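Participant: Below you'll find a set of structures to go through.
All of the numbers you see were taken from the coordinates with simple rules; none came from a lab. None of these values were measured; they are calculated from a predicted model.
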Structure 1
Amino acid sequence: MKKEREFARVIVTKKGERWLDTGHPWCYGSDVADTFGEYENGDLVDVIGPKNKYLGTGFVNDNSKIRVRIINRDASVTIDEDFWYRRVRNAWQYRKTVVRDSLNECRVIFGEADYFPGVTVDRFNGVLVSQIQTMGMEKMKDVLYRTLYKVLTEDGYAVSGIYERNTAETRKLEGLELYEGWYRCDYLPDNHTDETVIEENGLKIAVDFINGQKTGYFLDQRRNRALVGRLAYGKKVLDCFTHTGSFALNCALNGALSVTAVDISETAIAQAKRNAELNGLDNKIRFECADVFEYLEKVNRKEYDFIILDPPAFTKSRSTIEHAYNGYLEINSRAMKLLGKGAYLATCSCSHFMSHEMFEKMLREAAWKTGVTLKQISVSQQDSDHPILWNVPETDYLKFYIFQIN
């Protein structure tokens, strides 16, 4: 290192140095050899190799298996408010390029993919819904929110409120408390509602960012919903795990012969019905509150000629991957068994731990078990406002396949 640094230092092993040299931003506790200087959890520290090589600067947390989350690899850079302003501006400029027609409903910050470890920020009209899952970003959230407000309003996009959904159990692994509510500050108004209506693919969608799942709405399937909608014309569609009805709505809007939407959650079904009413499609969609696995047992073969499977993540860790594999295998086998030749299947997984290779292996096994041939129509991933960093596999999570059954 060529200059004196103000931060405490975390020394990593040769193994840790090799890992960080791949470009991955996570330094694991098992790779830490020593520390020098005083720090508190959530502070910035320099990560140094065994031969004094500077590897990066990041947020440290002794509570977490991920000891340091690297945010910068240039020792000459000063990490101050200007640093964060440039980073937020870069993230916003990226969205203005890749989803310029959907800036009122888009993901503004996608964690490590935008170099904000553990941070999710979605924009629904003027409301920003934030989730923070790391100690370092929690400690500097005032700077983050002020910078988001500055970048967006300078560009002519209003910010009427910031709602914090910091209720994920993973926060406990960082030593963080769970809470939610409106962020209070002198530059934002205090009067808020719990819902807004966005537009997606020609549809009106009510987003309940206080009571809905995650940030209130799943923005990552926007393009996939449009693709399914185009294929649904003249089809009898079954939308499984419909949640707030987004796939069903896209199908009904685009001329599906009939649409049935199923979800186990009464709250989700109620929201889906409301969305159907907003678009004048309530007479074109039949809603069922039921367990999808049990519902498919009662469906007659060839009753539907297009089935959509968009289940929640069956696994959130490697330890349960076998159980998740069997769950995906069961649900996809049941769907394939019900579809006649020439029918269509859309199926996906939103779990990073269910890899592309494993998901395709499951699909091949399901096809073999049910005696069908899969003719691939398309393979896609999450929408581009959820970017994938190739050196951070954790940012690659959504797998979406559409087949014709032969």
Structure 2
Amino acid sequence: MACNHNCDTCSQNCSSKNKKSLLEKPNKYSSVKKVIAIMSGKGGVGKSMVTGLLASLLNQKGYKTGVLDADITGPSIPKMFGVKERGHGTQEGLLPSLSKGGVKVMSSQLLLEHENDPVVWRGSLIAGLVKQFWTDVIWEDVDYLFVDMPPGTGDVPLTVFQSIGVDGIILVTSPQELVKMIVEKAVKMANMMNIPIIGIVENMSYIKCPDCDKKIEVFGPSRVDEIGKEFNIPVLAKMPIDHALTSASDKGDIDNASVDYLDEALKVLEALPVNVMNVAVPVDEDVICENFEEAKTFHIYSIVKNMVISGRKYDIETSDEVYNLFRENQVHTILCNQIDGMLCNVFEEDGFEVFIECSGNPLESVRNFLAMEEKGTCSGDCSNCNDTSCSHQGCDGDCDHCNDESCNHKH
């Protein structure tokens, strides 16, 4: 229950109740910090190459990377990384395969009895498998998970954007006249799904003459700068037709790729913020302390994509240390049992969210809080509430004059 000790009426508004999210939770043993979708409006532009390169280059820089191959009927990621080991699992979930360089890979190719067998499935089955690659695969600790999308804006891209918490999209194009129309379709889909576009990578932009090093625009002049300006999307790279890179990819050796034309893209990806929510809980003998002011120990949990990824314990000598402890650890939310009204107001005025009536195991309370946030919480303005599942439909929202004894948000 959100704390608001000075309310004349209920402090929240049922009409702003969040609709239930369609996002699926990853496997409970997965901790994925950033999910980047590599998308193109058409096939044949080299998005798998861009996906593989970005995963490999960031891996070489010391980041933990993985590739979720969402191109179920045309998978090419395993061959690019030289991965042939079939996927296998445990009772906890499916384990991704590892490339020679340590990039984690999951693809339909790794589930087939023979690598040349086609996947002849309808769209719903394909979309379901993509979702399972997120929910059932044990990715463990991954800094960047790249999703190699199939071309277009159909079932699978829709499933990915609705089911997986994608942090951003990189569009891959080629220098052709129809690129503007293709990019516009992808941009409109990204806007509809409310997912930011990080930038554009133009592949096959040119080829270098082996004798004079001159750039030759085989497919005509590039228009990507013009398109990027029109749609207000930064151009991250113009990739050449690189025979050495193509050869390394065919040999399954993209782990060792060394190129400089994606340096700007890498900088942008490294600068992307991780949306971490830090939650503080006062603890006394491994349970939530009954009175916030008496707590001498606090657990601070870090949450990414609605999952607890770490927990830390802090002991304090005096209550004066609490505020600095929260600020230093960038705490956003406080879960407690009871708290002094004036102190609660001080926290809320400084931007903290305070939730009361929490008890028991601190970690379980945090998980219950996350589940509540995901479903959306009713706030009490029943006069404008259209939610038929609301448990206090008889309440009029005025807490001072509420006669509904079943109302679950009375202070």
Structure 3
Amino acid sequence: MKTKTITIIYMLGTLSAFAAGDVDADATARMSVSLHRGGVEELMISVREGSWTAPSIPSKWFAENRIEDTGKRRLAQAARDFGRQIGIHLEKLAQEQQTLPTGDTLHRRTLLLCDAGEWCGETEGYGNIFLARRFLDLAAIGLARLTASTNFPLSRCEALAARMTPSWLGMAYRLQVLNYEAGTNLFVNAGMTNQELDWQWSIGWSMRTMTVKKTTGQRIEAPNPAFVNLNAFTNNLDYFTYNENPESPVTLLRSWDYRQHRFIAMGLELQSVDKAIELLRFRTIIGQFPKNFVRSEKDRLQLERDIIEAAKWGAKITPMENSSSFDPLKEAFRRAWLNRPNRKPSEDNRYTLALQAYREVNGGIFFDRDTAEIANFNQQQEMMKARQNKSE
């Protein structure tokens, strides 16, 4: 089986232009030296000066199960070690991205994150796409913080936003990575949607599960052969096995050795990017961020008259401010958004994501995915500890 698979890999030379051996061990070693010497910033300076290409970083599973040549396996491991080193440095950058002063310093750092992420993503590879995603996640933090500061030029925020949709998020790139790791053309329709790709992956997973169920006599149903490359799926069922997630908190580093192919199939969307873009959209259209809603004196007097008039007819008007669920900032955002120029009613609720982003930025909790995972884990641990202390 392995011999057959390796043969397929060589036949797919036109399918994918990347391989672990594209960057030799010496080049990867030089990159590691630059990274250790001065972090990601020093690495990117060396990348520009030496016109270095990022090595393609395979999954641990691919390196151990799809590469038979000892030399190529050694190169693959060197690339994986380098990727892990980048991940370690990103932990520090994640902390700094929350605390750097809002302004030129944060802007320069955010540009660096965009550059480094694009550099990683220019080389197609399993590890490359996860590193690029982490860089983009952190860059979105910078975009949101800069956007929330109305003293920072809007045009520079818009230029950053234009870099929030890199090519490696696209379907064609992700299919290249998934097919290369499989060693064959499992997924061939570059025009499919994220949901369709996720469905196809689920079919492969189900097919693998069915081969197990056959031995137990359970009833199984075959997938629709028109929807997938059935023969390719059948011959590569081992590809659809993936590790359970590592113990919480689940971060890039903690899952580096795990099989996460399905997450590539699912689309790799980032909430931080979505929220940052909506915050920028709000600022671009409205021009500012409103303060807590306070009824004007004119409106207050009119409300009092309406309450008195309604009482004459046995009706009661309760000011919204008296409701326990009243949110003055949300009301201010809502009113500002409903009064926007060229209003389209179908988009009347789009302010909610901008509001969430604005609250999180000002509350110091606009987090990247890994930082949010760690924060949630720590909170849960504290709650469990408090319950234990209470019960003792």
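Participant: Among the shown structures 1, 2, 3, from which was the value 21 of relative contact order in percent (Cα under 8 Å, 6 or more apart) calculated?
Facilitator: 2
Participant: In terms of mean projected area of the Cα convex hull in nm², for residues 260-339 alone, which of structures 1, 2, 3 is highest?
Facilitator: With respect to mean projected area of the Cα convex hull in nm², for residues 260-339 alone, the highest-scoring structure among 1, 2, 3 is 3.
Participant: Taking Kirkwood radius over Cα pairs in Å, for residues 36-251 alone from the coordinates of each of 1, 2, 3, which one would give 17.9?
Facilitator: Going through each structure in turn, the value belongs to 2.
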